[in-house]
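These are the structures, in structure tokens.
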Structure 1
Amino acid sequence: MHILYIHQHFATPQGSTGTRSYEFARRWVKSGHKVTMITGHYDIGGLDLTKGRKQTIDGINVIIVGTRYSNKQSILRRIFSFLCFCFFSIIAGLRVRNVDVIYATSTPLTIGIPAMKLKWFKRIPFIFEVRDQWPEIPIELGVIKNRVMIRMLLWLEKLIYKQSSAIVALSPGMAEGIRKVVGDKKHIEVVPNSCDTDFFKPEIDGSQIREKYGWNEKFVLLHFGAMGRVNNLEFVLEAAQKLRDNKAIHFVLAGNGSQKETLRDKINNLNLNNVEILDAIPKHELADFVAACDVSLVTIANYKILERNSANKFFDSLSAGKPVLLNYSGWQRDILEDNKCGSGCDLCNLEQFIEKIQYLELHKDEIKQMGQNARKVALEQFSRDKLAASVLDLIEKQIQK
């Protein structure tokens, strides 16, 4: 079977962002299938353009089309990048021969355009993976306000869903949101982000990192990943300000994004000595940093729709055997509290968030057990091999129809 995989933000372990597409694709290759990946150039994706626009990475045939993307770009520049990718990926896809199925993953929503076009040209099935429910999220966040644009995007969303042979959603909440758009007739499979239990391990020794950064006597709460509006790291700074008198509690924010300099300025203006900002950590170094923290933080902005998301750092933290603290509720909070491996809060409830930090800092004896529970959940519920196989099974069934 030859799978044409379209993902504008494809990343490898050499990058500093999620590698779901890489992990799934290389497992499909190991299962005996051919995978051709069409992607753009994401500045934190780890692709090396000096090796050419066509590369073979762990058996995956990767085609990099002439677009660049960065979380630091303006909204207009991002839109331009999305549209360029649509055009160039169609051309690249038409040149790929003997394809059996198209697997396209968002975001952005526009990834569905080349997938539909190539489906029509090649007369093969197309499966659409929804990582973030667009355009509902940017509409609710107020990023998109123009009524004509909103109507166009909602029309495009519905068209993509209808044209797909099946849909993969990364959370139960996303699946529910998709059903509201397309109805109950379309097959929707929930396949959440997976746990990299081979890379993130509880036995990794983070003591060198703690020594290097002076964290030995600290209770370290770590955010790693994007620093954008939806991550709401100003909420973490509010908590840090309230907890500044507790010299043991220390917040570490590692990553890049549009809000990074704003956060840095606010830390300086408030003279917050209990918050530290680090640059994005390359994936191959990340396990050591996660091992060095006491608790992993996952935060979102104050929008209910974001509780449906499936954050990579959530699953990486479980794999590492680290308790996770959320500033929201929803399906991920249920997982943490049902399995006693972390906790959540009512959405953006600062008082609850602070109380739970204080509780964890005073009950370090419980953290070890919570970490063991987290690792167990990672192995039993979110195995990368198991989830990649379930998507492959879905693909094979669509081809056989």
Structure 2
Amino acid sequence: MNLHEYQGKEILASFGVRIQRGMVAHNAQEAVDVAKRLTQETGSEWHVIKAQVHAGGRGKGGGVKLAKNLDEVEQIAGQIIGMDLVTPQTPPEGKRVHQVLVAEDVYYPGENEPDEYYMSVLLNRATGRNMIMYSTEGGMDIEEVAEKTPHLIFNEEIDPTIGLMPFQARKIAFNLGLSGMAFKEMTKFVTSLYKAYVESDSNLFEINPVLKTSDDKIMAVDAKVSIDDNSLYRRPVYAEMRDLREESAIEVEAREVGLNYVDLDGNVGCMVNGAGLAMATMDLIKMAGGEPANFLDVGGTADAKRVEEAFRIILKDPAVKAILVNIFGGIVRCDRVAQGIVDAYKNMGDSIKVPIIVRLQGTNAELAKEIIDNSGLAVHSAVQFQEAADKVKEVLA
């Protein structure tokens, strides 16, 4: 579950991480009111207005701007709220901005020059350990840094059974070239950031940039946070932060009926039980010359109602030209799945206007094929994986 920047910063602050202060606003007048409150706290009339959408690269798309007075706060907030923000991480049509974060200006003058760093905490799946990735090149696309100057990216792996050790936090501060008060601030920042990552059950904490201010304070100026969906049952406060407007409407609907669904850009819908089989089926579709339109795992209870719900979800995508049903009957019997497909097809009537290929293997597979073949419906049955691939190629021709 992805969070907005302001929500990620709230979590960081709760674990003692210094953040760029700010508040969310849903219209221009609210933005002005927030700016007035911040001015009372900071003494500065300069504020940063940031679009709150689940996408990176907001600045390049015109979603992050500096306002030097209240008139500019109102004007800029009014321009950003309601716009369709297009960035490298949004769909081509962009994402509608419903709210902005009005934040304090932290690039104030002082004895030293401010500096920006990159830092993220995530799981290294290859080693089974948590990892802090960091760089002196903050504020830039980390992919570009990795491609052009990979020697400027550092990794610190952490044994999850032991946790972050003090010497590791010091090593990070040293590799970033810090000293004195900034060195101490960074070790504290890293320690608190890692604690926030672990104790919030997150998949990712990405701070870009981490700022060293002109008076050597270390703070999070941005926050990209992803919470593990599987932990939300024990994190009800975080679960309430979910913004369904930022998620695919089809994926939201699928989740509500208990289906594991991921929307893709292809032309062949998939209905499968089991994540591994689903991945193999997507490969099968590509080998047949098609492109998977979705990842859909119906789980172990593929009865008529569940199959019908899955069909309805898949057919909401107008790009779908065919549907491949690939079920392995282990716990669930293939004949029950076949009957569920037939019943669902009849219930949906004329709403199914694309060819359907069904491959059922496992318990009672032969009986299941008979049910499909004798149904009188426009459903193509297959036994072997290759046979299913050939039928996909045939219906797409």
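Readers should treat all values here as calculations from the given coordinates under stated rules, not as data from a laboratory. Note that the coordinates shown come from a computational prediction; the quantities given were computed from them, not determined experimentally. Cβ atoms are built from the backbone, for glycine too; each structure is taken alone.
Descriptive notes on the structure:
- Source structure (of 1, 2) for distance in nm of label points 7 Å out along Cα→Cβ at positions 44 and 60, computed value 1.8: 1
- Set 1, 2, criterion distance in nm of label points 7 Å out along Cα→Cβ at positions 76 and 348: the highest-scoring structure is 2.
- For distance in nm of label points 7 Å out along Cα→Cβ at positions 124 and 140 computed as 2.3, the structure of 1, 2 it came from: 2
- Among 1, 2, structure where Kirkwood radius over Cα pairs in Å, for residues 92-155 alone as derived comes to 13.1: 1
- Structure responsible for 5.1, with distance in nm of label points 7 Å out along Cα→Cβ at positions 4 and 372 calculated and labels 1, 2 on offer: 1
- Structure from which -13500 was derived, helix-only ellipticity at 222 nm (-39500 (n - 2.57) for each DSSP H run of 4 or more, over all residues; to 500), options 1, 2: 1
- Structures 1, 2 were shown, and Cα extents along the principal axes in Å at 83, 48, 40 was computed from 2.
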